[in-house]
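Take a look at these structures.
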Structure I
Amino acid sequence: MSPQGGFSVIELLIVLAILTLLLASVPFVMTSFQESRLMDTAVQSTVQSLRRAQVLSQAVEADASWGVFLQTGSVTLFQGSTYAARNTTFDEVLEFSDSIQVSGVTEVVFEKLTGEPSATGELLFESDTRIETLTIFETGALQYE
């Protein structure tokens, strides 16, 4: 007697159970990946704006100081001694996800010529599952983790 080919019902159920578990995990992996990308975008946009403000201040562009103002969902590069007294004509706004909360030092103005920041300390970027820290040092150097 030769063995019959094919699959038993138990084997089919096991395969279906494994496939169901794998497919159920896909949305969680995709959500985590998307959240990571949103966080990276927020941090990189802020770093880019801080570097640009510092360079413009050191170059004494338009004979003015330049700074950065952060709030949930956006970072604004501005010309002026404070965000409130800025020249809005020169505003450059970079937007990022509203799901990223920003706290800590939210306004930094760089001195003309020296590029030294008016404020130092940490900026915190928080999402539901991740926290990133951007540190601004007295020299204007940035460190992020």
Structure II
Amino acid sequence: MAATLWNNEIRSKGQDFPSAVAWMQEDAEPGDVIIAPHHTYFWGVSRYWIGPRWGSVMEVQGWPGSERWEQIYEQLGATWRERLRLEGKTRSVAANGREIFIGHRKHSRFEEANRIWIVGDGSEELDWLPELGFEEERHRDFRDLSVRLYTRD
């Protein structure tokens, strides 16, 4: 019995990307923006939305999310960041009329959108969302994965 309980606990941990992406796709509209600020979440959403050949982790990267890494990036400068391949060529991938972004920083594309999905662990602080007039419309958890839809008029 203890082994069964332990196995059930193991299976309940982790992120359920297939279910989360299916839930978003049921309601997603052309022009929607999906933001997965952290690499793990971005890779998971891209994999299940687009497929295993969604792109390259070296090509699609966001600016680092921590102050310490931002300082390191600034100290390295653009030339060394490029040599070390620390910066991607883009922050997003196209996904059937939608766009999936990585990183925490605001992008000009977000100002054009009326609906933004945030995928992460629920602790993402994107202070610019209210500044752009977005309010949370709905939220759903998929094990350790949180999906929130923000909309504006």
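Work out distance in nm of label points 7 Å out along Cα→Cβ at positions 54 and 126 for each of structures I, II, then name the structure with the largest result.
Once distance in nm of label points 7 Å out along Cα→Cβ at positions 54 and 126 is worked out for each structure, I has the highest.
Work out the source of 18 here, i.e. which of I, II gives that when relative contact order in percent (Cα under 8 Å, 6 or more apart) is computed.
I
Looking at mean count of other Cβ atoms within 10 Å over residues 70-77, point out which structure of I, II has the largest value.
Checked I, II; max of mean count of other Cβ atoms within 10 Å over residues 70-77 sits with I.
Can you say which of I, II returns 1.0 when distance in nm of label points 7 Å out along Cα→Cβ at positions 62 and 102 is computed?
It traces back to II.
Computing FRET efficiency 1/(1 + (r/R0)^6) of positions 14 and 78 (r between Cβ atoms, R0 = 35 Å, to 0.05) gives 0.05 for which of I, II?
Computed on structure I.
Rule-based calculations on the coordinates, nothing more; no lab input. Computed from a predicted structure; not experimentally measured. Cβ atoms are built from the backbone, for glycine too; each structure is taken alone.
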